[in-house]
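Visitor: What follows is a group of structures, each given as C-alpha cells.
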Structure 1
Amino acid sequence: MKKIDIAAYVWPAYTGDEPRSRIFWPEGIGEWQTVKNSSEKSNGYHWNRKPLWGYVNEADPYVMSGQIEAAVSHGVNVFIYDWYWYDNRPFLENCLNDGFLKAPNNNKMKFYIMWANHDATHLWDIRNSDSVSSTIWQGTVTREQFEMIGKRWIEQYFKRENYYRIDGKPVISIYDINNLINGLGGIAETVDALQWLNKEAQKEGLGGVHLQFIRWNGKIKNHSGVDGKPIENERALVNTLGFSSVTNYQFAHMTDVDRDYLDVLEDVKKLWREIKDEYSVSYFPNVSVGWDNNPRFKNYITPIITNNTPENFKKCLEYAKEYCEQAGVHLITVNSWNEWTETSYLEPDDFYGYGYLEAIQEVFGKKN
C-alpha cells in the first residue's frame, strides 16, 4: 500500500509579525499571549500548559526549521496551513510565507492550504470573548475577490515543488462552504467560480485543482441547485460543486466531545465509516488530539475532552491507520500541530513532553 501521509493543521497565529493581529493580542506575540496569561477560573479550574519550545515566533524561518525537523522525524510529513482573507487582503500569512517557506529545510515537508473562510469575531480576544459575539471581519468574498485569491494561491503556492498534490493536482481545502456560497451568490455562481479556479490551474500546467471539502456535522443550510431544486444533503452539495475529497477539521465538529476521549473515539470510528459510505468521493479520516477552549475565555466553559493522553491518542492513530488500509486511502488529517488554545496540539509541552509526536512515530514509523 502507498505510504500514509500525516498532515497536521497549522494555526498561524503564534507570531506578532501580522500588524492586524494586535487588535486581538496587543502584546505582539500573537495568541501566545492567551496561552501565557491563562488564569484560574472561578470554579478552580486552571488550564496551565506551557510549550517546551517557549513562546517562539513561528514566522521566523530559524524557528520553523527546527519544527520541520521535529515533525518529519516523528512521521508528520505535511502541514495544512489555515489561510485567511479578510477585508480584501490576506491575514496571518506570515507563518507560511516568512516562516515555513523561508526555512532552509522546507523541502523535507509538503504543505497545502485550508482556506479558513469563517467570520472573524471576538473569540480570539479574551477581553471580550465571554460577552461579545459581533463580527469583526466577514469570511464571505465576492467573485472579484475570489479570483484575486485564486490567482494568489496559484502563483505563490500551487506552483511550488513541495505543495501537496493528490492525483497530480494541488489540494485546496475549504472550511466554510456556506460562507463560500453566500459570498459568491448561490450554487450556480459557486460552481462557476470553482470551475474557473480549476481552469486557471490547468492553464498553468498544474492539471487543475483537487478540492477538499471540510465536513462538519453533516447538516447543510438550505441551498437551491443549479436547476432550482433544493439540495437536501451534503453528498449532493459535494457532487454539485465538484469536490474531490472530504475530511474533517476537529472531533468537536463531528460528535459530542464533552466526554472521555475513548468514548468519543468509539463514535468517531463509526462516523469515519458512515461518512465514507455517504459520499461518492474519498474520505480521509481526521484524528484530533483533544478539545478544551478554556484558554480563550475568562469564565469556565464546556465541552472538554478528558483523558486524551498520548496513549489514547495512539489508539486513535491505530484505528485511523486501519481505516486507511481498508478504505485504500493514503491521507490522515490531524488536529493539530499547534491549536494550543483549543488544547489539540502535537507540539511538546510541560505536561506530556513529546508524547503526542512519539505516538505518531510509534504507529507510522520515523519519517513514515
Structure 2
Amino acid sequence: MNKKLQTIALILSLISLFALSGCSIVEGIQGDDGDTEEALHPVLLNGKWGYINTSGGIVIEPNFDEARAFSDGFAAVRQGTSWGYVSQETKSLEIPISFSVAGDFSGELAPAQRPGESYGFINTSGDFAIAPEFDFAGAFSEGLAAVRSDGLWGYVSTDGSIAIDLRFSDAQPFSQDVAAVETFEGWVYIDTDGEEQINPDFQITAAGEFADGLAPIQTTEGWGYIDKSGNPVITPNFDLAGIFSQGLAWVQDDDYIGFIDKKGELIIPYQFAEVKSFTENRSAVRLSGDWFYINRESGLIVIKDGFFNAESFNDGIARVQIGDDENPRFGYVNKAGEFVWYPTR
C-alpha cells in the first residue's frame, strides 16, 4: 500500500488530530474554508518565510525559518530551533520566540512547551494559563483538550481543571459533542462529561472525527462510517477512508481513491493515487506523479497544470510546489489556476 496513504490514514484515525503543527494533510482532511476578514498565507522568499494576503501582497516580511498557518488569529513561526507566534491583527511577532513546541491556538489557548519542561497551555500574551505539567497536550476543541500523563489520556477544560479523568490509551479531539477514545476493548466515543455514548456491538480498531453526522471507523472488515447512534450506515469495506467535507469523503479501494456521498454511493470514480479533501469546491488530487485540482460538482480537472505537490484552497487560493523536495519552490494559485504568487524559494 502507498506509504503516503498509510500516513494519511494514521493521521486521520490516530495521531494527526493532536498534531501541534498546521500540517497540510491535516488541513486537507479537516476541510475548513477560510472565512477571516483578511486571510494570511505562509510564503517562502530567499530562504525565509513570511506571509502574504490573498492578493499576493507581502504583509509580514519573510524573516522566519518556518511559518505555519493561522489559527484563531495566531500563527506559529520558527527561528532556529525555537518557536513564537505572529498576530494576524498586528501583523507582527506578538509572542516571543521561546518555545521548543508551539501548537495551534483555539479559544485563546494553545498547547506549548519550553525547552526541558512539560506541556502546558499559553494565552495570547505567551504566558502559561494552564501550568506545564503534561507529557503531551493537544489543541482545544469544543472547550476541551486532550492531555497525556504517565501514558494515559484524558481532557482538561479551559480553566485548567481535569474535566475527564486520564484513563484512556489514546484520545482524539471533540467534534460534534463526542470524542473517540481508546479503551482496553477498543475505540468508543464519549460525551463532554466523559460518559460513553457510542459503543457498537462490533469492535472499532481505529476511529476518526465526526463531520456531517458521520465518522470513519475501521473494523476487521475494513473502513466504513457510523452515525451518532453507532449504526454502520456505510458498510466497512474500504481500504482507507477520510472524514466528510462538503458532503463528500475520499475512500480507497486497492491502489486508487475516489469520493463517495453520505449514502455511500461512488460519486467520483476511483482513479487517484492521492487526494486532499474538498474545500471551497476544489480537491487537490494526484494522478501518476503530478497534482491537479478537480471540481466538486463535475469531478473533472479544472486546474490542469501539474504540480509536484498541491494544498487545499483557503480563502480563494491554494499553495502549490514546483520542483522536488531537494529544490522546492512554493507559489499560490487562484481557482482559475493563475498564479497569485509565482513560485519562489
Structure 3
Amino acid sequence: MIEGFMRVSGHKPGVLVNELYPPDSLIYQPRFKADSVGLDSFIKDSPSLPDGYVINDQGFRSAFNYDVLTIDSLRKINNRKVVFLVGDSYTEGCCPTSMDSSFSDLLLQDEQYVVLNFGVGGTGVKQYDLVIKKYVKELNPDFVVVNFYLANDMIQYDVPVIPNVPHTFPFKNYKWLASVGPAYYMEGRETNHLATPEEAYEFYLENFTLWHTKVTGLEKAIRTSVIFSKLYLGAREKYYMFSWAKDNYRKGQDVKLTNDVLLQMQETCDLDQTKLLVAAIPGPSDVNKQTDLKKKYQKYFSGTNSAFPEISNFNVNDYDGMATSNHFVNSGHRKYYRFLKNEIEKRSEN
C-alpha cells in the first residue's frame, strides 16, 4: 500500500531525486555559458530559453546592451538612477504568468530607474561577486542590489568557480545538473568539477540513482521498488555526507564563507562609491512559518547594507510551491517589487 501510494504521489523507483527518472530522458539543452573567470550568462538565441526572453550582447536578459555609451544615454533621460539587479532565477524573472510581471521587470518599467538585470538561474553568491567585480567599475551604477535568496544562497562549503564551465547544465524537462556536485561525492575525484554535460550526467546517475552501469546485484534487485531504493540511496548519501563533514565541516562556516564574499562585494562598491544593498528574498518555508528573518539571517550579512522584507506581508500563495526550488508567482513578485522600490528610494534620499 505504501509503495502504491508513493508511486501515485509521483515518486519514482531507483532514484533519490524524482527528476532523474527515467535516466534515458536526460537530453542536454544548452542555455548557459561561462567566461574566462567563470561568470555565467545566457547563450544568445539559444532555443532552450523560455518564450519571451531577449538576450543582449553581454548575455543577460535585456532589450539593450550593457555598455558605457548605452547606459550613459539612458541615464540622462530624466536624470534616472542606474540600478544593477544581481541574483539567481528569482532576479532573472521566474516564474510569473508573464515575463513583465517579475519584480525585476516591474522595476524596469519604473521611469525613475535604468535597470540592468544580471539575474541568472542556478547561480550563487560567488557568481554575484564576479558580476560586481566585472561591471561596477565599467558602468558606474548608482545602486547595486544583490537579491539574496535566503533558502539556498548560503555557501555551505568552498565551492569552486570554474573558468569556461557554466554553473549548471540544463537538461530536458528542467532537470538541471550542477557542474560542481556535492563535496561529499566530489572528494577523491581527479578534478573538482564536472567539465561537460555528459560527465555531469554520469556523475549524477552514479551517485543519485541505481540505473547506472556500475550497479551491484543488490542494487539491481531493489531499484524497481520506490521504498527500498529511496531508503538505500538516502542512507548511502547520509553516510558519505557525515563521513565528509567529520573532517571538512565546522559549525558556523557557512556564515563566515557567505559573509566573506558579501564583504568583498561591499568593498568593491565602496571603492567605486556605489551604494550596495543586500536585499533578502524569503523562501516559502520561512514564509509558511512566519520566521523572524532578521533574527535568523542577519549574521550572514554583517558589515553590509542589508534589508529584510516584512515577513507578514507574504503568504504561501505568493509561491508556486513549498520546496526550496519554488519561486514567486505574480503576487509574490509584486510584493517584493514594492519592498525593493521602497528600500532603493530610502537610500536615494539619504
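Visitor: Quick check on the output: 70, 41, 40 is Cα extents along the principal axes in Å, derived from one of 1, 2, 3. Which one produced it? Show your work: numbers first, answer last.
Guide: Values: 1: 56, 46, 42; 2: 56, 50, 34; 3: 70, 41, 40.
The structure behind it is 3.
Visitor: Upon calculation of helix-only ellipticity at 222 nm (-39500 (n - 2.57) for each DSSP H run of 4 or more, over all residues; to 500) from the atomic coordinates, which of the structures 1, 2, 3 produces -1000?
Guide: 2
Visitor: Turning to a different aspect of this structure: Which of the displayed structures (1, 2, 3) returns the greatest value of distance in nm of label points 7 Å out along Cα→Cβ at positions 48 and 184 on calculation?
Guide: Across 1, 2, 3, distance in nm of label points 7 Å out along Cα→Cβ at positions 48 and 184 peaks for 2.
Laboratory data are not the source of any read-out in this text; all were calculated from the coordinates shown. Note that the structure is predicted; figures quoted are calculated from it, not measured. Cβ atoms are built from the backbone, for glycine too; each structure is taken alone.
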